[in-house]
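Take a look at the structures below.
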Structure I
Amino acid sequence: MTQHSDILITIVGLGPGEAGMLTRDAWEALTGASVIYLRTQRHPAVAGLPAGVPIQICDDIYEDTADLSAVYPLIAARIIAAAQTAGGVVYAVPGDPHTAEASVEMIRMEAFKRGWGVRVLPGVSFVQPVMALLERDVLPNLQLCDALAFLDLHHPPVSPDVPVLLAQVYSRAVASELKLTLMNQYPEEHLVALVHAAGT
């Protein structure tokens, strides 16, 4: 059995687009993995991942979980269990692991409690291509939020006077629930831009 101090979780940012946008460090971690765990296979970089490395996906959690607020804890639990079994794991997420990736923080916290190592390899965030597409600057103000964190709320915790960028709107069900929450803060005629696959 692997000692706790020997367990290492490597978290890789896949960037916002195809595999050509991966950093060199990310590519090396992916090619050296015995298996790659993906938060979702619905990402353009997945088609260009290293050949011959097995892939495990977490999309079934999104599809099978009625309570959307439980998705990230379940993904984090799966990665922790895989790391425990294998003595480590490579976990890849869209964009940058430090930008609107709730599962990453949950994994880091649990690994810290267990005395495990965590190595985070940054990627290009989805924020840059989205803002370029919308022809907007992130400064002076931009509120960046995870849409799933809003779903259980009656009132969204954002200022209506500052632009807000909501990540993880991955299905019609999420968009529908999010709309109901946002309508408690914004008028029905408020302008919204839906951006899909901005990095491709």
Structure II
Amino acid sequence: MNFLSTPIYHEGYLYGLFGDKKYGTGPLACVELATGEEKWSQPGFGVGQVLLVDGHLLVQDDDGALVLVKPDPQRYTQIARYQALNSKSWNGPAISNGRIYARSTKEGVCLEVTPKPLPKLRLEPAFTRADGFHLLIGQEDGSPLDAARAANIAVFATDDLGSGPAGWSELTFAPILSDGRLRLDDPPGTAAPQRFFKAQDRP
């Protein structure tokens, strides 16, 4: 039974704050909707609220903490926790335009949670050495590329700038991350009289 909070449904399971008497320690629990079987229960949330945001649970607990939880029926997995408020909080948070709005009995907060935009990519002038032709891709602000972003960069090439978007083909290559830059050794098609390249993040 839950008392003040409506559970969230996600892929066959309910996630909510259950219990009508454990005001300070009421658990966040996962219940299989088809069978009513409780899959797991995590104490310490009390009378709070739960939202489903971008595939994650955003839980505001009884003491004003905002907790990001993975909706996984196998186990409780906390991704992040932030103490947003410092007094009793039974209200549900709201999200709008990249901000979280939350309040308690004494205060309210607005939290900016939109990620900072990534620096623009910079395709450095190609160069040729004795071991072949090379391209380097870095970040426009000079900061080093990390492995996660480097793995998600697509490189395209064309022989004719006038051919439009259809004339660009994505290259298949084994990227090498070195000194914060992505290096392409001997990209295909470099024997053409002229070759144009562009790099971008995959969606």
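Side notes on the structure shown:
- Comparison of I, II by relative contact order in percent (Cα under 8 Å, 6 or more apart) - largest value held by: I
- In this comparison of I, II, the computed figure 1.4 for distance in nm of label points 7 Å out along Cα→Cβ at positions 91 and 107 is attributed to II.
- Look at Cα Rg over 2.2 N^0.38 Å for each of I, II: the largest one is in II.
- Label whose coordinates, when helix-only ellipticity at 222 nm (-39500 (n - 2.57) for each DSSP H run of 4 or more, over all residues; to 500) is calculated, return -500 (choices I, II): II
- Distance in nm of label points 7 Å out along Cα→Cβ at positions 75 and 155 derived as 3.9 - corresponding label from I, II: II
Values in this text are rule-based calculations from the coordinates and carry no lab data. Nothing here was measured: the structure is a model prediction, and the numbers come from that model. Cβ atoms are built from the backbone, for glycine too; each structure is taken alone.
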